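The structures considered in this document are given below.
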Structure P
Amino acid sequence: MDKQYKIGEAITDAYVPADMAVRAEASALRKANRDALSAFFLAVQAGSFIALGGAFYTTVMTGSVMGFGLTKLVGGLAFSLGLILVIIAGADLFTGDTLVVMGCLSKKVRISKMLKGWMFVFLGNLAGSLVMLSMVHLSGHWLDGGGAIGAKALSIANYKVNHTFIQAFSSGMLCNILVCLAIWLCYSARTVTDKILAITFPITAFVAMGFEHCVANMYLVPAGLILKNNPAVVAAAGHPDLSNLTLSGFLFDNLLPATLGNMIGGAIFVGTIYWILYLRKSD
């Protein structure tokens, strides 16, 4: 039986999953019906926020002596900043917008409209990431610590372009299952604190386990493309083999498979599953 509340009494109970599904569907409708200009600039904001999370992640990973696991854990916590800003400040993230599929399954959003929205958001995320990348580059941030931050950024980028297609694709699916679960959990929240707690653990998990997020990679890999031309940073990184760290390596060995994996992970394994569980009309 639903709990009864007195007039004026604060409601702090989390929304239950059935209510979360209704809120997720309503969010899908809002996103699908935004005008193109609003959708694009909200996406620019999200791309810049995720890039800030990527910069923070790179910084705290630099020079850590805590050991592999704990270093990855702290890096994941730092990267959570990106999605916290997206959700709390308000922005549109391509990976999260894969949940718009719930509106399509309810026949309240046309598939063509969803795909058009995804395109605008993806391009806006890319633009925001590259703008923030330029600002970080011009700030000289990568040269801090005698170039140690730049060397770590270069190593992260180089690692990402050396996956096989299936590795990057599978990693992308796993990543966006966790990202969309973080967003799904936010639909249970009533306060900012609830949302931050809901976001932190799934995002920390995907980053700590090294899964591939296409929007994060719009900052992390282009950073490496810039830094590979800095001899001091390359030397600080130990002169790694950078033969795969090219524009084509970024686009086809990382961004393409990661994006496809993100789409399937979010739209199928989270959006579709929860639609079937809570929104499907039973006969």
Structure Q
Amino acid sequence: MQTILGANGQIAEELARELKRNYTSDIRLVSRKPKKVNETDRLFAANLLDKDKADEAVKGSDIAYFTLGLPMDSKMWEEQFPVIMRNVIDACKKHHVRLVFFDNTYMYPQNSEILTEESPFSPVGRKGAVRKNMAEMLLREMESGQIEAVICRAPEFYGPGKTQSITNTLVFDAVKKNKKLKVPLSDQKLRSLIWTPDASRATALIGNTPDAYGQTWHLPIDVSRLNYKQFIALVSDVYGKELNYKVIPKFVFKIGAIFNKQAKELQELLPRYASDNIFDVSKFKNRFPEFKITTYREGIKQIKNS
């Protein structure tokens, strides 16, 4: 059995579909209020802050996928994520379950350096510090031989359905609502965006590849390295209409943060939009050369037609 922990998000839903398509029909979905993705899914309601519930959620699994997310709230992240991570690790160790940790890039330096699996952790802000601590917690356990685990790391999302990201919100949601598009800080800096179904497919592939364990993997992206100006030009071409946008300067976000909690929580993510964001995926492409990566044009077409 393969178990998805935190089963209500876009990544988890796509992961459940991919596991069913290519790996197993024996899938357990775990969240506070889980819902079936595939007809054969088993549902298990659990709050993973509860150590005993986390233990029950993992028990009997061959592989557990940690895809759980929390609202953009630094205090909540600091209070809950380390506890949940510890509970899941302990449960996997106890029941000899392989753990696949779906991670983000918040712990990386937010500058123009090329980001590889070996890049040092240098977080900006509280949420980045939490993600650094979570990754290091698991890496220590992996290095000690106490757990068979793997880290799958993804940059900013773009994608269909309920994909949540700054790009989805400021570009694709705006197109849908016939509003002017917005770009944070600069339209000249190179972006690294991952198509959410690709992220889930690659996570399933890594999770079901025994020799991939004990490592960190950057998940595959279209390496065209477009900046926002080029990306929006491509969106305009796919949609068949000129889409206008405006660049939002940093001071506007700072003013917004005074009045809006969500804008305040986004402050620590802004530096990555002031520099090129180059996410290297050569390790994955070399190991899994047959994996079909969705191009930006293909992804944008799917969003348009969804």
Structure R
Amino acid sequence: MSWANENDLAQLVAGIAQTDGDYITQIPALTIYRRSAVTDPMQCIYGLGLGITVQGGKRVTLGDEIFDYGPGQSLVTSVDLPVASYVTRATAAEPYLGVRLELEGRAIAQVAAEMDFSAPLKIAATRAMSVVRLDQGLLDALTRLIRLLDEPHLIPLIVPLIQQEIIIRLLNGEHGPTLRHLVTVGSPSQQIAKVIAWLKQHFTDNVPIDDLATKAHMSPSTFRQHFRAVAGMSPLQYLKHLRLQDARQLMLNQDLDASSAALRVGYESPSQFSREYTRLFGAPPLRDIKRLRESA
């Protein structure tokens, strides 16, 4: 049996991403990225998915933690996390090349229910992000997935099978604990994941943190402890990130002024909004939006 190697994957990705940009592919869950220079930190939300650096280097910061991953490494996120993401190694001669594959929680739960794991899962909540070495089986499956872009008529038939294989390999490998915590019924991580999913839909509401603890069936102190363990930040910090990032998109895409955007996402004080926005994005709202538009 001949396995794909890292060079095979790099050649495939470079053939698709011949200029800088984000490439949405015919496989809906698969996106390919190319950058010819290092980038500034970009605040964004990483959802449930698998990220691969094929060439160059990338850094993701989650709260106070730093996750660096380069060629041959993989990053898995098991819940929606507000992060700062940026390319740390890229040149015109050797650009950054990356792959992102979105995963489905329901599919992970179905596969996990059928697997027999040798090691029991620790009860304590665990960080919802992990970086590990890309193992040979997973590398081969990803390579076969991307090769299917040359056979679009086979995509509906074969892609679901390879996606299931990738989930099996992730659960069976070093990323396994990160994903298993997500789908283990009644685990602290699953309870926090449910609260995070609820927050994503209701972050503009006035949400007392104690009410979130009740939703997770935990005491307020235990809830805060488990939330920070999973998300890398406090519930209040998480809520602020959601609001500020949504306000940024409203100003950028709908031409709202800062005060209107602040009210839309749940802030009562425009001055508090401006202070927290500047702290997160490095510039006041008006200057930040102008900078984004000029760079675009």
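Bear in mind these aren't lab numbers, they're just calculated from the coordinates by the rules spelled out. Given the structure is predicted, the values throughout are model-derived calculations rather than measurements.
Given a value of 1.01 for Rg/Rh (Cα atoms, Kirkwood Rh), point me to the structure among P, Q, R it was derived from. Checking each candidate, the match is P.
I have -15000 for helix-only ellipticity at 222 nm (-39500 (n - 2.57) for each DSSP H run of 4 or more, over all residues; to 500), calculated from one of the structures P, Q, R. Which structure is it? Structure R accounts for this read-out.
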